[in-house]
Structures are given as C-alpha cells and as structure tokens.
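The next part holds the structures, each set out as structure tokens.
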Structure I
Amino acid sequence: MSKHAGTAKAYLDRLVQHLNSLNFEEIDAAVAVIEDAWHRGNQIITLGNGGSSMTALHMITDWNKSVFMSTGRPFRGRSLVDNVGLIMAYGNDVSFQDIFVEQLKNVLEPNDLVLAISGSGNSENVIRAVNYANEHGAITLGLCGYDGGKLKAIAQHVVHADVADMQLCEDVHSIFGHVVMQKLCYSVER
C-alpha cells in the first residue's frame, strides 16, 4: 500500500491515471451519438440504479436547462429515475427488474436515444431496458465499468470505464455528462 492510500492525493492520482487510460475516440463517438439525437429532435432518455440513477438525472437536468439556454434549440431529455411513485408502482405491481422497460413501453419512439448507466454493466433492469430499446428501433448507449458486463455487449455504443472501482467508474460517467454539456453548449453553430 502506498503511503498516500486513503488520502485525497491517492484517490485523485488513481483517478488521473484512469482518466489518461480512457479511449477518447470512444468517448467522442458517444458524444456525437447524443448530439445527433438532439439535432434530429429525438428524445434522449437516461436510466440507472443507485449512484448511476443520480448521474442519469444530473445529466438530464444539466442538458435540458443549459443546452436550451445556450443554444435556443430544444433538448428533449428525460430520465426514467425521477418519478419515484411510478418506479414504486412498477416495482410493486410488475417487478423491480421491469421498472425501466415498462416506462419505455409508454414513451419510446423510433430513433430515440436510450442512455443506460451501470457500473457493473449487469443490472437486470438496465439490461432489459436496453434489449427493449434495441428491439424497438431506438439507439442505445451504455456507460459501464469493471469488465463492461452484459451492457457493453448489447449496447450499440459504449463508454467503458475499464476499472474495478465503483467510485472511479461513477467519476468517469459523471465527467462524460459534463463533456457532453460542454460540446453541445459551447461548440455548436448557433
């Protein structure tokens, strides 16, 4: 163990090392997928569990407000994690594994983008939603960590934080949301 283990420096050194090892072309391609959906006027729908649900919600909050305010062009973002009553109703009446797919059945349109976040890449409710989206003409983007799990295999586009540390995965996913916002808000023609 390093003398800095458990310190801010140790954590940030590991984060910087991991950030430098990311596939930047993969990230830029994923940003372009979101930008294309926005320009087409399709919905960008986010989902995830636990900390990933908060990342999914944070992205939509930032993108809906800031992209529109910066560009004047509507951003049709929605998150499937923000209606606790609806989530609990589907969880109770159908199953927790179906809380996202049941919502998609009601709102998904062809060519919408479903952005699914799972640190492990194996959350069953996330996998079911991505499979449904793939089968119903949507575009899918998976943000995953560890070895990528099932999500890496089934999503049409992927940002993979290839590290076995949930906090570092979540940092990468959050940073990805900020990269998208910077790209859409500040580098588009108005």
Structure II
Amino acid sequence: MDKELTSLHQKVDTLTEQMAFLTEQAAAQERRSREFEELKADLIPIGNQLVSLTIQELEEIGTEFELDDLLYLLKRVLRNTNLILAMMDRFESLMGIADEVELLGKQVFSTVVEEMDRLERAGTFKEGGELLRSVSDGETLADLNRALRAFKSEPESSPPSLISISREIAQPEARWGMSRLIKMLKALGTTRGED
C-alpha cells in the first residue's frame, strides 16, 4: 500500500507542477493579450489620424494624382534600380572629391596667406600703394597720356635732320622733359645699385 501511496503522491506532485506551469502560461498569455489590447487602443487613434491626414493631403492634390501615376513611378524606380545605385555611387565619389578639394583649398589658402604675409613684411604692398597713389595723381596720368600720344603720333615721311633735332632740344618743353627723364634714369640707377 505504501508503494501505491508513494506513487499516488508522485503523480499528484507531477500534476501540481504541470498545473502551476499551465497557470503561469495562462497568466503570461493573459498579460500578452492585455498588452496587445493596450497597444491596439494606442495605435487605433494614431492610425485614424494618419488616414485622416492622408485623405486631407490627397484631397489637396485632387484630380492631379492618380494611383496609376504612383504605380508607374514605382515601376520606373524598380526598373532603374541599377541606374539609381550607380548614381548614388557617383554621388558618394563626388562627396569624396569635395572633401579632397576642401582639404586642398585649405592648403592653398594657407600658402597664399603665408605668401601675402611675406610680401607684406617685404614692403611690397606699401610700395604698390605708393605706386598707385603716384599713378592716380592727375598730373602723372596726364604726363603718361601725353607721352603715349607723342609716341603713337605718325612718323614724318623722312627722318629728321640733326639740325632740326637740335632746334627741338633747344625748346623749353624738350629741356624740361629731358631733365625729368634724366632724373628718372638716375632714380632707376640708384635703386639698381642698391641691389
């Protein structure tokens, strides 16, 4: 009898364990069902709002939009997938080139700034400013203009004689011009000698 009682106790224990397992499973299933209902309750208003918004947007488009157009577009995209992928690859390559150009641009900018700084220390900009001020002086421009007109004037039919050149040199304007020319040549010679 003890054997039967022990066997009966084991079966009852096994049944109790199985009942506990089934109870846990039922509780878990009920919890999942409750969570699903809560999720459904949360998503239904969002879905309704999405549908309502979609309808409003499609009403704005009106008769301009047809489902056939969307299908046609989708087919074209699917047909041209390789082309789109190639275009994206090229765009990525272009972005790489843009990065390289940006890096190169920074290096060039840095080099230009260094060179401009060197020229500034050497006084090149100061000399250039002085040159521009002297050239923009009205008298200097007028002198240059007269000199260019005289240089471009039509030559005489026969070469001038030494006597006519001597008479021209005797004129006060020619002497003033020669004096200024000599001063300019001296200034150029002094600068050259300093190098």
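Read-outs throughout are calculated quantities, based only on the coordinates presented, and are distinct from any laboratory measurement. Since the model is a prediction, treat every value here as computed from it, not as a measurement. Cβ atoms are built from the backbone, for glycine too; each structure is taken alone.
For the structures shown (I, II), distance in nm of label points 7 Å out along Cα→Cβ at positions 103 and 151 is largest in II. One of I, II was used to compute FRET efficiency 1/(1 + (r/R0)^6) of positions 7 and 175 (r between Cβ atoms, R0 = 25 Å, to 0.05), and the result was 0.75. Which label is that? Clearly, the read-out refers to I. When log10 I(q)/I(0) by the Debye sum over Cα atoms at q = 0.14, 0.16, 0.24 Å⁻¹, for residues 95-142 alone is calculated, the result is -0.56, -0.62, -0.82; to which of the structures I, II does this value belong? It traces back to II. For distance in nm of label points 7 Å out along Cα→Cβ at positions 87 and 159, the calculated result is 2.0, so let me know which of I, II that is. Derived from the structure labelled I.
For the read-out semi-axes √(5λ) of the Cα gyration tensor in Å, a value of 104, 31, 18 was computed from one structure; give its label from I, II. The correct label is II. A value of 0.00 was derived for FRET efficiency 1/(1 + (r/R0)^6) of positions 79 and 167 (r between Cβ atoms, R0 = 35 Å, to 0.05); which structure in I, II was it taken from? Going label by label, the one that fits is II.
Across the set I, II, FRET efficiency 1/(1 + (r/R0)^6) of positions 47 and 111 (r between Cβ atoms, R0 = 41 Å, to 0.05) reaches its highest value in structure I. Source structure of the calculated read-out (helix-only ellipticity at 222 nm (-39500 (n - 2.57) for each DSSP H run of 4 or more, over all residues; to 500), -17000) within I, II: I.
Each of I, II could give mean count of other Cβ atoms within 10 Å over residues 23-30, but the derived value 13.8 comes from I.
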